[in-house]
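There are structures below to look over.
Only the coordinates and a few stated rules stand behind these numbers; no lab work does. Worth saying up front: this structure is predicted, and the values here are computed from it rather than measured. Cβ atoms are built from the backbone, for glycine too; each structure is taken alone.
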Structure I
Amino acid sequence: MNAENTFIERALTIPVEGSDLHVKLLSQVDASTEGDCPVIVFLHEALGSVGQWKSFPWELCRATGCDGVVYDRRGHGQSSAVREPRDLDFYRSEAEVYLRGLLDELNVRRPILFGHSDGATIALKYASSFPEETVAVVSEAAHVIIEEITLEGIREAKQIYATTDLGTKLARYHGDKTDAVFRAWADTWLAPGLAKWNMLDDLRKITCPVLVVQGEDDQYGSRLQVDSITNHVSGESELLWIEGCGHVPHLQARGRVLESTTALISALLRNS
């Protein structure tokens, strides 16, 4: 790894299946890595966007020497709005249609997927659908089963959204799409009849290394989520369990997440 690599940022709009996706590319000015180096692809949370990652993608790319792709999922940030209603099948379409389409447009053939919350669930779904192409997954605060703690956290978030300035804060990133972004998340998860949803069969198809990151104090998921992942994936898995940390480890425990993720990617590049 060359920690002194200099990166440039480029903002692009990439059309994928009728949606325009806002993309930020982090590219090395003087690439020191020979051959087909993996690209780190960052997948944001349910209420997230490119801007809400802060400087974390740049820091991880600089630490590993890998190029990076950060993008707004459709309906979020500066990407196209989504008009149709959503159910939990959106994980499949976001992985197999929109993420796959974006990576094809960018000619990214060997992604390392770093996903947070819903983004982590999408990353796991992609790795299960395209196991031979996915180099590794960093799964941070993913949801692979329905838990009451998740539903209770969302009910509380709805109350906060209705009674505080949370909507105003989110509007800095999503503009006039903010209400739609929030409703798509809350209404999907709280819809009747979803209690039996899970991704356990999908997890068995994942053969690449998986780093599972979870904060002990995550208000949206328990240890059951991470144990479900590590017990069901077919490839190697490693757990980073962080005490005193909530739902956003890459910001709340940035140093530990950077260290563990850099170690994983460095080992993969040495052995490639």
Structure II
Amino acid sequence: MIINKDELSEHIFKSVKILAQLRSEEGCPWDKKQDLKSLKKYLIEETYEVIEAIELNDMRSLKIELGDLLLQIIFQSRIMEEENQFDFLDVIKYLNEKLIRRHPHVFGEDIAENSDDVNLIWERIKTEENDNNFSGDSDILEYNKSQSALLQALELQRKAAEVGFDWEEIEPVFDKIEEELSEIKEALRSESKEAASQELGDLLFATVNLSRFIDTNPEVALLGTINRFIKRFKYIEKKVIEDELDFENMEILELEKLWQEAKLKMRR
């Protein structure tokens, strides 16, 4: 598919104009009252819906959800334009500049033979950008707090690893998970809910560290599990209805048998 430049410009401009109209005096009451903070939850929701469409391999939904995500970007850009901060065109311009600046092996004279070379170039450029933006204060663990707890944990661990606070092999990561699990059991034996909650947090943090070692995004992994759980539970629900059974009167072993059956069928 070849994108027509004029058609692309026309439709992007139309979207920007629609948002401007929705935010105008004669526009939509709901759209007019929104601000950056009120839109945060919608930005998060749309991002998760994009990920869900990818997980389900639903390309029609993906097309729709990407449009909804783009709407949030145009919406927030419009609010900033009203406050004389920047507009959607500024966002696009900065994106283009950053893409070119961060890919000198494509648009410049650097050479990258493989993904490892690309990562080295990427880290060098990020360091240069951070040096240019240096304010005088140094904070190794400065990170983005406006994200899920799983992703905050992942970013914190990456920051710490950059200065050597990290294991070199994966085995100590497994040891740490087992240690935290045993500490939860100990907290439960002492009947301390507060201690158990803290140890559960430590276990989750250690598990996120495992995701880093196996190069897996913990948020995406958990979302995948949630989607699989829903599919398998729907299978159980369907079987219970077909066999004219009652959830409340079924033993856990009966439900577990259906669960294992669902797992086998989903793998086919």
Label whose coordinates, when relative contact order in percent (Cα under 8 Å, 6 or more apart) is calculated, return 18 (choices I, II): I
Where is distance in nm of label points 7 Å out along Cα→Cβ at positions 22 and 230 largest, in which of I, II? I
With FRET efficiency 1/(1 + (r/R0)^6) of positions 78 and 190 (r between Cβ atoms, R0 = 35 Å, to 0.05) computed per structure, which member of I, II shows the largest figure? I
One of I, II was used to compute helix-only ellipticity at 222 nm (-39500 (n - 2.57) for each DSSP H run of 4 or more, over all residues; to 500), and the answer was -24000. Which one was it? II
As an exercise: Rg and Dmax of the Cα atoms in Å, calculated from one structure in I, II, equals 17.5, 53. Which structure is it? I
11.6 is what came out when mean count of other Cβ atoms within 10 Å over residues 142-149 was calculated for one structure; which of I, II is it? II
